[in-house]
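Engineer: In the part that follows, the structures are each spelled out as C-alpha cells.
A short reminder: the numbers here are calculations on the coordinates, not readings from a lab. Owing to the predicted nature of the structure, the values given are computational and were not obtained by experimental measurement. Cβ atoms are built from the backbone, for glycine too; each structure is taken alone.
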Structure P
Amino acid sequence: MKNIVILISGGGSNMAAIVRAAERDRWAERFSARIAAVVSNKPEAGGLAIAATHGIATAVVPHKEFPTREAFDEALAKVVDAHAPALVVLAGFMRILTPGFVGRYAGRLINIHPSLLPAFPGLHTHQRAIDAGCKVAGVTVHQVTTELDHGPILAQAVVPVLPDDTAATLAGRVLAQEHQLYPRAIAGWLADTSGHIL
C-alpha cells in the first residue's frame, strides 16, 4: 500500500478534497494507495478534525517549539517517516522547507500554488495578477525543489480574471479549481508510479 502523508497549517480544504477523492474514486483499489496521516505545524489547524472524522491518523509538530528551521524539519521528518510515505503532499502548509527536508523526499514531495507558475511565485498571487493586468490566472501543482515555487509542473488549471475582480473574488474561483486539480494530479502521479491507467 502506498502511503500518502498530507501536511497542513489551517482549515485543510484542499486536504479534505483529496480525502473525498480518495474515498470516492477508490484509490486503495485502483492504486493501492491511502491517506495515511495528516500532519500540521499548528495545533489549532481545523483540518486535523476533518482528517480525524475520516479515520485518518493526525499529528502536530508545533514549529514554534523549535529554535531553527532545521530542527523543526528534522522533527517533522521523523513524524512523516513513521508512515513510510510514498508521497508527501503540501496542502496549505505555510512553512518554507529546508533543503535537507526537500532532498529527503525528492521526487515524492508535491505542492499546490495559486498561480500559473512560473508567474507569481510566493505570496499575494491574486492581487499581483490583477495589478499586472493578467487576463487569466490559475493554479499549479508541482514537485517541490529547493527553489521556492519552481519545481517541475505536474498540472495546471486556468481561471479567467474578470474586469471587476478583487483579490478575494479571484481567490475564491481559483480555490474551487484547486479542489478539483489537486486530487486529479495526485491520482495521475499514483497512476504513473503504479503502472495503472487512469
Structure Q
Amino acid sequence: MNDLIPLLAVYAYVVSLVLLSEKAIKNELLGRKFLHIMVGNIAFLLPFFESREVMTFLAAFPFVILTFLMTPYSPIKIPSRTTLSGHALGLFYYSIAWTLLAFFLFERRDAISMGIVAMSYGDGFASLVGTKYGKRKYTIFGASKSLEGSLAMFVSTLAMFLAISLYYSREVTYSLVLLALVATIVEAITPKGLDNLSVSLLIAPLSLML
C-alpha cells in the first residue's frame, strides 16, 4: 500500500509528459527530446518505493510493453509522433534499461538514478544540441556524432550527477567528472540507438565503484 502513491505518481507523470510531447509541442524533434529528457525525473521518485517487485514489474516493466506497442514493429498500431520521429526503438530500450536497473540495483536507488539521468538528460541533450548546432562531426563504429553534442552530453550529465548526489546524500567527489566522461564516450561509440541501453546499464553499476 505504501508503494501506491509513488506508483500512481510515476504513471501520472509519464502520461502528462506523453500528452505534452504529442499535443502541446508542435516541433517533432523538441517533442521527442522533451519526453526523452523529462522522463529522467523519475529518478527523484525512486526513494519512495519500498518494494523491488512494485518498482520493477508495476512501475517500470509496463512501459516496456507500451513503448514497444508504439514502435513500427508492433502488431497493434498505436500512432505516436514523438516515437516515430526518432529512433524506432529508442524509448523501448529506455524502458528495458530502467526495468533491469530497478530489479538488480533496487537497494541502491542512487545508482539507478545515475544511470537514468545519464540516459535521459545526457543522451537527450547530446542529440538535441548535436542536431541543431553540431558542426564538427565525427564517426565511430558507423555512428555519426558531433563534438558539440558530446560536450552537451558531458555538461548535462555532470550537472545531473551532482543533483542526484546531493538528493541522495552521496559524497560529491571528482569521480563524478570521470563518470560523466565515461558516459559521454559510451554514448559516442554506441551505434543505432543502443546508447539508451549501454549508457545507463554501464553507468549505474560503475557509479558504485567510483
Structure R
Amino acid sequence: MRLIIWRHGQTEHNAGRIFQGHLDTQLSALGQKQVRVAGNALAAYKPSAIWSSDLVRAASTARALADVADLPITYDARLREIDVGSWTGLSFDQIKAQDGDILTATEAGEDVPRGGDGEKLAQVGERSVAAVRELMAELGEDDLAVVATHGVAARTIVAELLDMPQKQAWLALVGLHNAHWAELVLHRTGWRLASWNAGAFDIDEE
C-alpha cells in the first residue's frame, strides 16, 4: 500500500505570505497550472482513490487529478489546514509585529495554538490521521491513494504515520512546495518515507 500526501497549488495568499488556515481561498492562475502539470504526473501512478480536504484550494487540486484519472473524490473536513485562529488573513509581517513571541515559538517547534486561539500541531495530527486511517481501511494491499491537503496538515500526517514527534518533523522537514508531495510506502514494520517534496516541475520555473 502507498500514500501520496499532496499539497495544494499556489494561491494568491501563498504568494503574499498571508496566513490562510481555514480561510477558503481559490488557486491562483499559477496554482491552476501547477496542479494540471502535477495531476498529469500523478495519474501515471495509477491511483486507486483520491481523498481531499473540503477547502476549495485542496478540492481544486484534487479535481485536476480526478479529471485525468477518472476517479471520484472523497472530501473530509478533517484534512483541512491548521486553524490559525486570529492570524487568519494576516500577513507574516503583520503577525510578526502583533504576536512575534508566539510566532517565534512556533518557528522553534513549540506546539502552541496558532494565533493564540487556533489549533496546535498535535490537534491537526490527531484529526487528519484519524481521517487517513479510516480511508486506508478501504484500500487493498497493492493500492495507492492520493490525499490532497495543505502544507502544515501534510507534514503532521507524515509525522504521525512515521511515528515521528511533531517537533522533530517541524524542524527536520522543509515545507512542501505548492503542488508537491510526499510518498509513503507501507512496509511490514510500518510506514516508510519514499520521497519528500517530489514534484512534476522545477520550483525555480514557477
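Engineer: Assign the value 3.3, calculated as distance in nm of label points 7 Å out along Cα→Cβ at positions 11 and 147, to the correct structure from P, Q, R.
Structural biologist: P
Engineer: If you rank structures P, Q, R by distance in nm of label points 7 Å out along Cα→Cβ at positions 3 and 131, which sits at the top with the largest value?
Structural biologist: P
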